[in-house]
Structure 1
Amino acid sequence: MGTISRRGFLAGLSGAGTAVCCGWAAEPARGRPNILFIMSDDHAAHAISAYDNRLIQTPHLDRLAQEGCLFTRVFATNAICTPSRASILTGQYSHVNGVPVFNQLDPAKTTVAHRLQQAGYYTAMIGKWHLGSDPQGFDFWEIFPGQGEYFDPVLYSRDGSKKYAGEHATDVVTRLTLAQLRNRPKDKPFFMMMHHKAPHRPWQPAPRHKAVWSQKTIPEPPTLFDDYAGRADALREQKQSIARDLKKSDVKRDVPEGLTGEARTRWLYQRYMQDYLGCIQGIDESVGQVLDELDAQGLSENTVVIYTSDQGFFLGDHGLYDKRFMYEESLKMPFLMRWPKGVRAGTRQDAIAINCDFAPTFLALAGAEVPAEMQGKSLLPLLGGTRPDGWRKSMYYRYYHDPGDHNTARHYGVRTETHKLMYFDKKDQWECYDLVHDPEELKNIYGDPAAQPTVAALKAELSRLKKELGDDDRYADPKEWPQASSYVKAPKTRKE
């Protein structure tokens, strides 16, 4: 098979990328693209200037958008760390892959890493794993035990654990990734997962970034003082409020005496966001270093670079921090994809995609078969900026961790291109939003007489998706959750 032009490549994309897979399967290894998947933890899309330049400038992340494709509607199917990571590796929803909460990914389960190994790829995993068991299917891995630490982090591998004294977690993950890029086998394409701890709570940027951001004043979101009028009880009962629930360990100092009410909330918001955005600046710097390394090695043209986060995050939106809820800031994942050989620079894609799509996309890029057990679709047909006939027009969401952190009520729902319907099943309460006319999700139209045809259609779509995806409510009862895992430290059997 000869070299394919970008136009011919994009024209040949269909369904799950089968036509491309069949062609590339016969190519020598050097003809298939390398895949570098960069993921941070809790990075909201609106903290990337390619999406929204109000909060921060991220020139290196923006470069991925300028030189590739920016996806505007990529969503997590269960917006907390461990379940999202499991969905990314398996291409399956939580109720299928068995990871609905903070429990272990079965080490015997076949993941996309195994399948890429079998397809002839060199596979590596560096940074935050957070799945309870050691990584499987990777030729090389070095990971944080559990959540990991920002400063003096410990990482462990098959050979034992090592403390990186005097270093910051983002810098360590970057350095280890650069070393893998330089020392990888040169006779194979590579699949590398570079997973940052940042910007996860407690938001501790490297000193060089903290010094800059501690002097900045961050714009407030318009919904910082949302009063939750007309919404379900879940919003009033949650414990992820900037005004009520941030701790001294989050803001690193006592609240000044005399600050009360809105002035106190504003002070807490500034301290939170200064550190959060300082962490993001470190991530952006890291991405720049990796892109420079690809350029230096002559790998940029045929390396697919993807940047995402495991879900979104509230940045004072609705007065909140953290994630979990199905509101846009938590549900939406940043997703930037650069591939000079296959993606036109400056492409924008508004089709609905989900984190279960990532694994099928990796396999399609590698020319490997996408197994029927994966519930996602390859994103390759979207890379031209258009969408094929039959592409999904809605997505299904389910959050289980109740009782759990932040007292976030369990719920499930459907998100279409124009509307969202959420059901808090334990409370038997609904919320419905017109995302076109109310993008900030302030007016619950569930009870409005004029909205009843829309509500009925959304309920029907929610029921259809739930049935189609095989969600039988198996994890609605916490007693049915799989055994939780410990995320405190590396196994004691490993050498320090």
Structure 2
Amino acid sequence: MPNLKSLAKDTAIYGLSSIVARFINYLLVPIQTARFAASGGEYGVITNVYAYVSILVILLTFGMETTFFRFMNRDGENPEKVYSTTLRMLATTSLLSITLVLLLLQPISAAAGYADHPEYVGVMYVTVAVDAFMCIPFAYLRYQHKPLKFALLKIVNIVLNIALNLLYLIVLPALRLNPFGIYDEQFTLDVAFVFYINLTCTLVSLLLLWKELRGFRFGFDMAVCRRMLSYTWPLLVMGVAGQLNQAASQILFPYLFDGSLQEARAQLGIYGACIKIAMIMVMITQAFRMAYEPIVFGNAKDRNNREYYAQAMKFYLIFTLLAFLTVMAYIDLLKYIIGESYWEGLRVVPIVMAAEIMFGIFFNLSFWYKLTDRTIWGAYFSGIGAVLLVIVDVLFIPSHSYMACAWAGFVAYGVSMLLSYFIGQHYYPIKYPLGQMAFYTLAAVLLFGVMAYGRQTLPMALSLALNTLLVVVFLAIIVKRDVPLKSLPVIGRRFK
């Protein structure tokens, strides 16, 4: 059976790098929300454009990341040929799509609402096409179990991004210098600089992957390509539908909001800034996925794997609930990550975090159809979730603004999770410890309720003290029930 300690170690490396990178990336939020006030709507433009980006990444990778792991570990497949074929497929689609978008840039920009700024669309599309291609070299690093190199490259990208944002959004404007370092009292900062910076960082990352790009030399195998495309197309549908659950609200919001475009972008900016605080859950899920996916496919034939999946699910839930309580305990401190003009949207944070926990559970459940090659079910579940999300958005954004976006994601992920569980138990039954999972969920909900009451009735210092105590209580429950101190390295020696 796969080793939970191995999973924990790889998750810790991916997670630490993800947390460090995300923490550094968080610095973009105070920089950008300080430079662009909520009322101006510029951060709403950033939120809206990046929502399109998240969908485009899925389209341009068309499920090949998961397909890559499946075929690299599949009997009868040549890993070198699989890697080279995958690289060539994504390189071709990325280059062709860049050419097409640049040729049709004006009408595409107009359709997205940026007819006056086609450079927003052009620059970000080139960036996302290169990012989509790079997902395969990064997946290859994971396949080779090189989390340290993976982490280093990701962190370099983020540090460069922060440095350039500081330079172009804070330092140069303060010195009245234009982008070329020339004094210009009339120079005004445009949000396009955020997109140019992103493109620069992406191209630097591509150059740093030059060793992995030597995989092109193994050639292209049409038979492998056909087999991979047959496996991956349901994953593409599932991926697009799943990402719509995260991004559709930000795309649809300007069209559905009952007010001016300027006001819509301002409200969307508030939502986009506040959900950054909730992204700790995305980091945990992403770190878990990066470590878990290669292990699952690499040990698919192990007779004891179902017990492993059940335990992995339980511990995923435990530690995401702990993360949820920790964030909510210190929300009054974490809010300083974003500009004060955005604080009114903090009420979306617990809703979005709860939705992300359900998305992580949905990801854990997804292996039953990936391992049995029934990937079409993933498309069904995500598609149903996406339809529900759009319905909630259409019905409630006009009257409830960005709160409708938060609840739409909650509904979409919740339904997708439940459908995957019940149908999965028919095709690939796994005895998940539902009673233990329910206990931890109920405990977290009760502790969160006490935190919310204390935040409303107590001075901030007392509220923070109470919340700290409640987090410690939850940790004590975990240690008592599932992670005894004697099982931990170094610390455990004192309890043996």
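Coordinate-derived values only; no laboratory data. Not measured: the values here are computed from a predicted model.
A value of -8500 was derived for helix-only ellipticity at 222 nm (-39500 (n - 2.57) for each DSSP H run of 4 or more, over all residues; to 500); which structure in 1, 2 was it taken from?
1
Kindly point out which one of 1, 2 the value 26 was derived from, the read-out being relative contact order in percent (Cα under 8 Å, 6 or more apart).
1
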